[in-house]
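Please find the structures below.
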Structure I
Amino acid sequence: MTKHNLYYIASARLPTEKANGRQIVKMCGAFSGICGEVRLIIPSRVSHGQTEGFKDIYGFYGVGRNFNIKIIQTPDFLPLFRKIPFPALESVFFLLQENIFARRAVSCVKAEKSGIVFTRSRRVLKRLVSEKAYLSHRIVYECHRLTHRETAALLDVQDKTDMIVAITSALRDDMTASGIKADKILVCPDGADTDEARSAAIRAEHSDFRNGLEGKFLIGYAGSFSDWKGVITLIKAAEYLADDCRVLVAGGSRREFLKMIESEGIKEESGKIKYMGYLKPRDVFSFIKTCDLMAVPNSAKDTTFSRHSSPLKLFEAMACGVPVIGSDLPSISEIIRDGENGFLSEPDDPRALAEKIMRIKTDSGRLGKAAAAAKKESFLYSWRKRAGAILDSLGEGK
């Protein structure tokens, strides 16, 4: 079978500390070798803040150069609004720059005879469909949440889209309930780099994450401090943990961390909580491997994220053989079976979370069994396995 070229159009600022950047880059690497040439098409705008000025995308994410990157020159209006904050105008100009990128990126793909176009951008999808008469490419759209605008857009373009990838079963169910055709949808959760996880144990031995924490039971969290992530539930749970437990929080900035805990009347100096700073993508696995248990304490308060989010850290912890304790939500319980390949706890309940952690901690046999099962099952969720499933469903597999 002929291997078609694949073009991944991503409107995200890269490199970025956000998980979506890692997912995009890892999927490009996974498609490479299964498809023909793989080309990641991104805007020239760089991510501001911690990654501003960092040009080596491959190095930032620690991936091989087995796919090409095409940078589309695109205006960046956002720096202007940091100086002159006009919220109404900001949304207008943000939409303008997104549409400019979509138009230029699709024009770039049109120059190629055929292939597969993959995107997570709704604006890129709409542009692709509007140009469908001039494209012989197959169009794949990956959906991460179903808003009213997302639903309206998908209903409008689904007949001209070859596949819609839903990252959770609950997201697929919500799509079909909204009128999106079931035969267009493939459920494909996020994944992890199982090859990178294999070497994490070596790097973890030489990392300084455990310095000063020897002999402690470490519960890790890595990610943003968005409300729906539920990290504040884990931090509050620390109060009810034994003295030999430590909650390690990585991600965001120290200022954001302190603002979050101080708003809840919590002091970092309590001794059971330690802020680990921002994690570079290449350090994520080393951090996870250092921990005894990884927490994915997503909140149930945001029904969209509780049903539609497929947390990368869940799969990355599984790949490292580190058990996960996650919130008992549809998006997590479809992967984690309580007491078998991980653990589930009542969302938004610090005391219940702490009690579950203490039961796990004192049952080393149960902890080890869950770790082994998670490690074994992680290969079902590798990026390469995910890319292969998408191509097989398109009829483009081997």
Structure II
Amino acid sequence: MSVMLPFNRPCTIGADAAYVREAIASGHMCGDGPFGKRAQALLEAKFGAPHALLTTSCTAALEMSALLCDLAPGDEVILPSYTFVSTANAIALRGARPVFVDIRPDTLNLDERLIEAAITSRTRAIWPVHYAGVACEMDTIMDIARRHRLLVVEDAAQGVFASYKGRWLGTIGDLGCYSFHETKNIACGEGGALLVGDVRLARRAEILREKGTNRSQFLRGQVDKYTWVDLGSSYVPSDILAAFLVGQLEAGERITAKRGELCAEYARQLAPLAERGLLRLPVVPEGCVANHHMFYVIAADATTRSALMDHLRAAGYMATFHYVPLHTSPMGEAQGWRAGSLPVTEDLSARLLRLPLFYDMTLADAAAVAAMVRGFYGDR
């Protein structure tokens, strides 16, 4: 079987590659060079973030967040099980306990109605994950957090250029984490960012990012030498990656709009199947503006999902399932990290199928994939 359409193909705009050549020619290829500073300034300007720090990955931003939350053994953090392992790993690496709560049946986001019942005297933070670039119910989550004096860390790995009630994802909580992995809308191969609203957290984040040193203060002339002052690690990406990212960020609105057109075509083509109850399409609640990170369908059951995936792949269209719930993983089962049963997570994760979606796709490509889906259901 030859692949006619991959699941993902990294997006290149043109300026991104030109900026990389410029970064190489400049002789400054390590971190926090001209393009690193430019990328951070773009993030702050585009999203109104008081402080943005580029990181080597969203995983790194999450690990920095765990440090900034001062997580310690015995502490607990509430999060969904339906997420990438990095969300929980960052918590567990500090010796804290991830407490998995079920997801909403419409958006597959953390179910805000179940959070309060999972809070104990050991809870320190809530880490919502904005699945598929569709916002969690952040007003409720922030209200719960403030009443219980908890920090909120937004895992907005999939949420760049998505918003909730006029606010950009990643800027609503105390900390926000972005991903620029090649599978994301805005990418530089590997990369991420930490958005920080509180100046005190930002000051410490700068130190954690520089291996626990006050090097940035030294470079600004605020201290006469730099030294080790806190915990930290090497979280600064090279200026070559930052250069590529600048080109992507500059074209962010164009990339988002193109992906929106592809998602709209999928939705139009598959609406008849949804109307007949054969599958379900993504839901975007009122007040949320998605960034079209993915387009998925939810089949009637796991067997149908697998058969549909095989049907598409046999035709050369690389559809794929998504996360295996973390509480059902070997690590999750061994630790027992959950707050009661998670029936919605287990049900929907077994029925969800992601369709190919990337910037260079055409509307004809989306129509062809949709036609194969319709063909599977005998509706050509």
Structure III
Amino acid sequence: MKKLFSLMLTTISLLVLASCDNLEVRRVEPETDSPSEQILTMIVETDHGPIEQIINLENYEAATVFDLLITYFDVEYMMRDFGPMLLSIESLTPTHGAFISIVHNGEPAMLGAQDLVYEAGDEIVFELAWCDTTMQAVRETIQAVHDAGLDDYFLNQPNLYVGAALYHLGYETMLTDLLDSPVQPETEGALSQAILVHHLAGKDTTAWLEALHDIKTIAWPYATSLSVMALMTEEEAETEHASYFDGFVSDLENRDLETLDPDTLVFMYLALLTLPEETTATLTNAVLDMIIDTLHTSSFGPNAATTAHQIIALTAAGLDAQDPAYHHDGVGLIEQLLSFHDEAGAFYWNDDSLEVDKLFSTPQAFLALVLYEQFMQTLQPIHPFVN
């Protein structure tokens, strides 16, 4: 199967994903009937569309582009030795590997907003530009998954991965709306996932936690890890469920880590991160070492779901998944994951897949890329499911 993936796309998608509230595109008319030669046009290209301001220069003698920008737009900036560094304009906010570019009359500006020389009749555009093609591909892929629609992931049971991705993107309102009609979970696994995603959305999970108390078990580590993380969202969890957590750790200590599949190792690691470090540090580090030793592999060969889980684990550990130390045959984990993307908002499970996998690979990859993008902003560990 030939996958449609390229790190350099012909168009640049903008940074911020569309939220529930559409941004109104504004156009301000000149304040007087001055002839067109007294007019300066400023445009900010956002993912919601361009925001255009038409400015009568007669009202702004000797004003710099920066002066006009902060007068007409909501701007965040930082003063540096060379002048103001633009951090955001309206919803135009660069992520790691991108910056705000100034285009003056169709040409990239060689000077910043404080020093750019303009004349009446000019057009100045602020838009996103990229200096890191991998991060550009990450952003465009996140956008593509979002644009393809997320509602289907909440029809029966809310998808934990998609819900966590929306939370980390800052789309709490959208997540809350998607969770407005909860389906009553019944199994331990469904209860645990429902608790985690609703907890991220700030919803009351008391009844579900009480139900989980009655049916929780020490079983296969993948499933038990979910229960551990769900119970750890409860107040006084360390005291309330101490014996259960001790049993979970004891079960893991008695297992041969080399016999466990990479996806299970990842969930074990995420669960251990939520428990008191003084009692789990040695085991936690051993599991992380095993995850690193098995990168780019799985029982079924390289695939999107396992690669996504491995990226999630490294991000939770505060490690850059694209670091050359984690490359295989010159290919990084992020590049490997992106190679399974069909560029239309879904992922194939592996190279031989004939159809995209929206059940597992796509939501897992979505979360992995969101977490990686967030991590590269701060270089701080991010747990996907427990805030």
If Rg and Dmax of the Cα atoms in Å, for residues 281-328 alone is computed to be 11.6, 32, which of I, II, III is the source?
I
Out of I, II, III, choose the structure whose coordinates give volume of the Cα convex hull per residue in Å³, for residues 89-192 alone equal to 145 when calculated.
III
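Each value in this text was obtained by applying a stated rule to the coordinates, not by laboratory testing. Not measured: the values here are computed from a predicted model.
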